[in-house]
Structure I
Amino acid sequence: MKGVVFLGDRECCVKDFPEPTPGLGEVLVRMKATGICGSDLHVYRNDKEAIKRRGDRIPGHEPSGVVEQVGEGVNSVKAGDRVSVYHYRGCGHCKYCASGNMMWCVQARGYGGPIDGSHADFVIADERNCVLLPDEVSFIDGAFIACPGGTAYSAMSKLGVSSHDTVAIFGLGPVGLSGVIVAKAMGGKVIGVDIVDERVNLAQKLGADAAVNAQKEDAIAAIRRMSDGEGADLAFEASGSSEGRANAVACLKRGGKVVFCGAGSNEKVINPGELIGKQLTLMGSFVLSLGLAWDLVNFTAQHNLPFEDAVTHRFAIEDAPEAYRLADEGRTGKVVFVWD
């Protein structure tokens, strides 16, 4: 099979690998769609010395495809099933695995990190991690459910978005754009903020009520102007930048809530006086639980979520160097690999 390998310093190539064989409780999934995530790009940008320690590990953690073969003891899925794959594998026995939060398991292994990921023709999955997709949910939808859409859905569920809420979204990359889609489906009034015109425009096409380029306009003033001077009820921080984090707090009305999911540096950006005086609620959010992945499949089908409209570029796996180069520019919507 073909798989992507990082070479360091923003270079990658495609290599031949043996086709894996599923073991006890495992499933072999033939990829149909998988995206390039910001966390893939963080590794892609590492220098050659750091990448050398990684070896020929295949990146990618947004698997969506068709079950090709099942291993011994597998009963809940069969060859031919359409699946999205939850992208953390755990021990299967601890309290975190039992609650579907395998990313917290002390033995957690994420695709594209310690184990080979989805930027290849095939991936091995645990049976319990296979989330069945109905025909009305596409493979690209499945890739979004595995990471960017799932991350946004988990965060918006924590915020409890409703038709009464104005939601400010900071960072309009694939996760932020997924936030636009999910928050609109939940009934919120959505205001997107980014510094890239292409992403600001795409957010509006995906249904944002307004979108602001923070390098051209005061984002906080714009949000207050669009919310009767009060500020946003809720905020979703997906940029990972210090400015985005600070603004996600500053834009809130009294009693507002913000959830942070953008990875970045660990600088301190919170003003305790603002937090206390306005009685704000600050939360972190990291990917999603397995149960929420199943919920999101149903939510996607019921609301016909337009995740595919957030995709601006599609590539064959053989064209991975160009796909990564384009995604690394940070001006696109979602970049995905697709198979016939």
Structure II
Amino acid sequence: MSHPAPSTTRLFSHATAQAPGKVNLSLRVGTPRVDGYHPVASVYLAVSMLEEVTATPRQDGEITVTLSEQSSAFVDPDAIPVDSSNLAARAALRLREYLGRDPQTHGVHLEITKQVPVAGGMGGGSADAAAALLACAALWDAGLSRQTLAEIAAPLGADVPFAVMGGAAVGLGVGDELTPLLARHPVHLVLVPATTGLSTPQVYGLLDQLREEGGLPMPEADPEVDPQLVQALTSGDAEELALLLANDLQVPAATLVPELSEMLDVGLEEGALAGQVSGSGPTVMFLARSAEESFQLAARIEDRTGVAAVAVHGPVHGARVL
């Protein structure tokens, strides 16, 4: 396979890219496959809570990571790996290998400015990887399409290609089989970011346990996306969408962190159209009718609980170079 040759023009001194976090408006989970992964049917929405990665060249071939001091107060710096296990570093390594660049000279330093909560069910690490891919592609003058970058990203996790593409999409398989949705109308949400993380494998494991013990119904077939929810999203019908939000991981997440149920009750009492745990949690999201109502709802939740709440909207663009 041939790849674009490096340009003869001078390389950038640095490149910065942003990528969005996401919420799952719907997340249906099947029984584990033989490989241990769960088939899912999800509706992803990229939201206006963005991760930013600045890539600066290193001549020693090393790929290094630091966390910017400008990161959100929602982010615990001790929870972010700054070694080769960081998803952004792994994305840079994959791109370098794909391009066939010299590992002795094509190093990069990645500075990550995080806004998306860590282990909050919003794909923050995946957004870091997507932003790192675009920043490094610009830095190394790769000349690759967004679709190609999404394909390079796929082995890093199901959420990374979506962070590259953005917008709204249906995700099947393990969430990696993406079909874009034409959602022209904004969805207004309030997010109550997690103060502590939840382990995604632990939440899935408890889901399986609850189903096996009879506490939750066992799915009879592979999960499917509700076409009525897709219609409500694409038509911009917030009140209909509120009736159709779904998350099979909400019960196990709230079992592990009972405060989630209490926060959901608060949001509904304060006027949210609907409330739901985002993904595997523990971030909680609430649906509002408009941007104005989302800001008002966030303020009421903060006043009542003393916990930070953030008004966001989606769909937003995928990863892009600034």
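When distance in nm of label points 7 Å out along Cα→Cβ at positions 298 and 314 is computed for each of I, II, which one produces 1.5? Of the structures listed, the value fits II.
One of I, II was used to compute relative contact order in percent (Cα under 8 Å, 6 or more apart), and the answer was 25. Which one was it? Traced to structure II. Of the structures labelled I, II, one was used to calculate mean count of other Cβ atoms within 10 Å over residues 170-177, giving 29.2. Name it. The value was obtained from structure I.
Where a number appears in this text, it was derived from the coordinates with a stated rule and is not lab data. Predicted model only: the values in this text are computed from it and were never measured. Cβ atoms are built from the backbone, for glycine too; each structure is taken alone.
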